[in-house]
Structure 1
Amino acid sequence: MGMLKKFFCSLFLISSIEARPISYSGGSTLMSISDNLKDSTYYHYSPTYKYSIGVEQVKDKFFDKKFTYLRLTYLLNRKNTKNSQRNLYFQSALSTDNLNDNFYGMHGDWETRRLFSGFGYKKVINNFRDFAEQYFQLGIAPYQGNYGDFHTWILMKTRKNSLVGDWKTYPVLKFFKGDFLFEIGYDSDVDWDVHLMYRF
């Protein structure tokens, strides 16, 4: 039992719905995220594989406000093996309207061709009310595709936002092929949780 517990703790500590938030050197990424608390559109450019800089437009449904953030994501650690990859990222942002509106956090992922785990933590500071967001994901691929194939993941996601209270756990489907990723989950309290990503 102790080994199993250590295994799952390790997965969470080294493992993000925002998988690969830094593109290849010179690449760009466009993301869109929608859930019960916000709608977000995010573009970033990666001068190198180690970091990305970008701009994010957020419609905050809880505060009924709009924010524009200048964002930085930095790759703290990456480990590739023959059968797996893990990534750990630092993320931060400053509002273009008010430097007191900002956020920082970490997120990461660990995956093989069959298994996926991810986590994220973000501390948001603003003039209304500071809050924290966090999530964990575990998933499995029902089949193992080759490079360039259409890939599918079946995931369970648990997340908490300190603005609205308790942890919520719900199923998520994740699909990707080439440069396009689509992820969708649903919970009666959380409503739809949708993430689109395209690299170019």
Structure 2
Amino acid sequence: MSQCPALTLFHNPQSRSCGVRILLEELQLPCHLEVVNFKAAEKSPALLKANTLGKVPTLLADEQVVTEQTAIYQFLAELKPEAGLSPAVGDPLRGAYLRALAFYGSSFEPAMVDKALKRDAGSPGISPYGSLAAVEAAVAEHLSKGPWWLGERFTAADVLWASSLGWMHRFGMISSSPELVDYLQRFEARPAVQKARALDAELAASLN
């Protein structure tokens, strides 16, 4: 394995970057946290310099900027192939893994944002996801096959999906089901998840 780049994560413990922190724990990758306080009067100049959208997660790898959740998850998982969280090129699961990451960003999250804001998806030819019902049915189908998103193998895609689904389930944004509850319980039982949750709880308390 080539030398791992120096990593810096712009992070807030009550944001989408929580899943990235869990992934870093799963991979046992050292990373400096640049804490972003959403209550500050102005956004972090360092964050805005790295990402003009001012969004977290934003990752620096030897000062090279990586943004967008799915890109960050794929990038980090491939830094440590021996951890097995990213099916390699030629692995039969590679296509399904990449699909899981892309489906989250291109279809699932846009659909959930529209649902939360009570916005119409628009015509199927314009909507990036077609219909909310189709997206939710696709998620339910994957969870029914378990125990993980790709079946028996736990991957970085599970960190992305379980982190998001857990948040949405907690706030009633997605319908509960035995399959979803079991999936989230399996995820939350992982030592890396528990460690990252505890660290983020301490960090959140310090920001209040």
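What the table shows:
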read-out: Rg/Rh (Cα atoms, Kirkwood Rh), for residues 85-172 alone derived as 0.99 - corresponding label from 1, 2; value: 2
read-out: Origin of the derived value 2.6 (distance in nm of label points 7 Å out along Cα→Cβ at positions 157 and 181; candidates 1, 2); value: 2
read-out: For -15000 (helix-only ellipticity at 222 nm (-39500 (n - 2.57) for each DSSP H run of 4 or more, over all residues; to 500), calculated) the corresponding structure among 1, 2; value: 2
read-out: Distance in nm of label points 7 Å out along Cα→Cβ at positions 101 and 125 derived as 3.3 - corresponding label from 1, 2; value: 2
read-out: Ranking 1, 2 by distance in nm of label points 7 Å out along Cα→Cβ at positions 77 and 133, the structure that comes out highest; value: 2
read-out: Comparison of 1, 2 by mean count of other Cβ atoms within 10 Å over residues 69-76 - largest value held by; value: 2
read-out: Computed 3.7 for distance in nm of label points 7 Å out along Cα→Cβ at positions 149 and 189 - originating structure among 1, 2; value: 1
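Each value in this text was obtained by applying a stated rule to the coordinates, not by laboratory testing. From a predicted model like this one, the values you see are computed outputs, not experimental measurements. Cβ atoms are built from the backbone, for glycine too; each structure is taken alone.
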